[in-house]
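What follows is a set of structures to go through.
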Structure I
Amino acid sequence: MSFWQIWNMSFGFLGIQFGFALQNSNASAILQNFGADVKHLSWFWLVAPLTGMIIQPIIGHYSDQTWTRMGRRKPYFLIGTLICCIALIALPNSAAFVAGKSALFIGAGFLMIMDASINVAMEPFRALVADNLPDKQRTLGFSIQTFLIGIGAVVGSFLPFILNEWMGVSASAPAGEVADNVIFSFYIGAVVFLGAILVTIFFAKEYPPDTYALYHGKPSKHKTGLSEIFRDFNRMPRTMRQLGLVQFFSWFALFGMWVFTTPAIAHHIYHLPIDDTSSDTYRKAGNWVGIIFGAYNAISAVYAIFLPSIAKKFGRKSTHAFSLICGGVGLISMFFAKSPEGLLFSMIGVGIAWASILAMPYAILAGSIPAGKMGVYMGIFNFFITFPQIINGILGGPIVHAIYNDNAIYAIIMSGVFMFCAAISVLYVHEEGDIQATTTKPLS
């Protein structure tokens, strides 16, 4: 495929990540505005991996068997996007539905809907890249996808700060309410999400079933019910099983970073008391989290440009191991930052790891997936992303409360250690090449 064909095919991920970045940067602060305690934060975040674990294999299974006038994967993009846009608008306005702390549970419900719909929209994108590209172009394809993810995440993360500092939208609000700059950021996120997805729907092409079978082989005639997902899980390729350990360590670390960065910075950098979750200084700390999250996504976008050439020279596994080490160093260095600005240096390593996490495991995996199973196995592979988040979600809050005395910065250090574990484990992964797919002709 040409560069612009790959670009259009992946452009919808910019919108997905725009919404995802708004969630990652602001959900903890929003839930704390509604009354959540730091020791319970990770429990509310459990809705994300739980919905992903259930939904992505199902969406992958059925998208493998779908063919409509719109295409194979595109109907799922559109349905997930429309639902997520509703959730983006509703989440920061949860207090408008009920009064008092009940808004916390309404907000958690909208967070669950948002995560479920993002999973519906996101899962087929991984399969679409693997569907359309030969093995020799897959690193490029996932890297372009990562670049667009980085751009969307940068703007999404920065947006509340931009609206407040550059456009004068208020960042203050009474206790129990969300500030206007965050609310309007979520509105803009819904518009960007929908617009980006429509670019992929209108300008990207998919192989019809007969053409797809020429290059990927015909799927088996086995039964196609939901029970087949469990059969596929039991028969997953060796490469996927080995990558599962890498993903466990990586996503345990990322989940800890997303959940605990806001309280960690508020306490460790801004020196606020643990129970301060609604002061203007706390909101300032939350806005700065958006800045540093945007910074690591900017780094990931730049690093993604160089990933194909680096991987070609040093190999995918070595490239991923190096990147994960950078991420571990970056996370641990947050403990030693002396000012909010000092955290920007930590984000260099985090951004390098994030770019590689979004590209390298999928590029390594794609060549080992059997014919006609790209969607379901990409969905099953999500299990190794969601499971570690569930474990961290259950244990992370109690660990911070009981062992770290509610000092969330130590959860960030633990995340850094897990990045190092991921770097070691990736070196033992068996990598296969997809010889058949290298004969694939470009879409016209």
Structure II
Amino acid sequence: MLDINQLRRDLDGVIARLETRKSPQPFLDVERFCTLEAERKRLQTRVEELQARRNALSRQIGQLKAKGQDCAEPMAEVGRIGEGLTEGAAVLEHLQAELNEILMGLPNLPQPDVPSGADESANVELRRWGTPREFGFAPRDHVEVGAPLGLDFETGARLSGARFTFLRGAAARLHRALAQFMLDVQTGEHGYTECWTPYIVNREVLEGTGQLPKFKDDMFWVYRGSAGDAGAGGGSEEQAEQYLISTSEISLTNSVREQILDAASLPIKLTAHSPCFRSEAGSAGRDTRGMIRQHQFDKVEMVQITHPEHSDAALEQMVGHAEAILQRLELPYRVVLLCSGDMGFGSAKTYDLEVWLPAQGTYREISSCSNCEAFQARRMRTRCRSAQGKTEFVHTLNGSGLAVGRTLVAVLENFQRADGGIDVPAALRPYLGGAEVLQP
């Protein structure tokens, strides 16, 4: 959530930065905002005038009583003022709710060094690592390579529908090994605290990290018992509004919601391996083959809660933590700075890591690391207090360290053998009983 005072001080500047995301910017109804703000200021001024008048009358009543004089008239006026203040407070509350609704629909403002652009064509490649392998045969995609190893899309679809996968045997072992390896690196080498979080969260938690209200259709909604037949009505009034997490960023970041943290305790670095559930409502027809875009997938997530002065450095550090996994797995990749129009709703700056997939002959996203600055903290009401007692909103950052399914795809394609086996990267061998090759 943006700071409303920033809109009040520099509305034109905010609009200009929103325009870099999409032009003309569709996010802020400027006329409605200005009308509500004008009414709020008028009403607030009137309320302050009434409060001042009531205070003056209260002093007058005290003086009259001290002299034994009649104070019925000023007391009657105080009563009328009280009614006016009650009415004004109710209207102000309604106006604040409307202004808050506007704020909840506004994306974060891109940092000044984020390249402007409408879509991924304006993203900027910063560097590459590793050299794509030269095969002595035509490389197959992960669907073909993985099928004999236990990558089973047919069973997944039979159980749950399209974009679900069933893993068995070597494929399942490799998937587990990847997740364990990622956690061990992030906790043992990079200082993150391992967490295990709920996979079902409440509405206000998703509001805190920005998935709601804007992206409700991208989530899987959860109902209990008989409330499940409520359909589009959203369940019974007694039914809690809950959702399956689309990333453990949601639960990790909200673990500090509504808290005032000691600034000396920052940064807080958290990681978790969890399934992620996404309805992919806006991605019809995209990546329908294989594991690239699934309704359920696993991810090792990294989250940092930092002091505002340190979040830019923390973002660079997190990118390095994600890169370390790819380097240890010997997977070629590139780092891309996203343009303003391609960033996520809550991000002020985002780097994507894209891994090389030989069957596609291109790089595909495998990690996204973002600095959300105070955007999420303001929604979660999370602050830090300095030794001098000053409080301010913390900054929150998140990144994939990595997406497990896409890493499985990359390993299958980059380490495939002509005989149908998979060469196991050296970093994974301790997790697979020392095996150097996985055979069907």
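Work out Kirkwood radius over Cα pairs in Å, for residues 140-323 alone for each of structures I, II, then name the structure with the largest result. Largest one: structure I. Between structures I, II, the greatest calculated value of distance in nm of label points 7 Å out along Cα→Cβ at positions 172 and 364 is seen in I. Taking distance in nm of label points 7 Å out along Cα→Cβ at positions 12 and 340 as the criterion, the highest value among I, II goes to I. Looking at relative contact order in percent (Cα under 8 Å, 6 or more apart) for structures I, II, the greatest value goes to I.
State the single structure among I, II that was used to calculate helix-only ellipticity at 222 nm (-39500 (n - 2.57) for each DSSP H run of 4 or more, over all residues; to 500), giving -12000. The read-out was computed on structure II. Once distance in nm of label points 7 Å out along Cα→Cβ at positions 52 and 260 is evaluated on every structure in I, II, the highest one turns out to be II. Could you tell me which structure in I, II was used to calculate FRET efficiency 1/(1 + (r/R0)^6) of positions 60 and 420 (r between Cβ atoms, R0 = 25 Å, to 0.05) as 0.25? Derived from I, not from the others. Comparison across structures I, II (criterion: Rg/Rh (Cα atoms, Kirkwood Rh), for residues 316-387 alone) gives the highest value for I. So P(r) over Cα pairs in 20 Å bins from 0, in percent, computed for just one structure, reads 21, 48, 22, 7, 2, 0; which one of I, II is that? Among I, II, the structure yielding 21, 48, 22, 7, 2, 0 for P(r) over Cα pairs in 20 Å bins from 0, in percent is II.
Values in this text are rule-based calculations from the coordinates and carry no lab data. The structure displayed is predicted, hence computed values, not measured ones. Cβ atoms are built from the backbone, for glycine too; each structure is taken alone.
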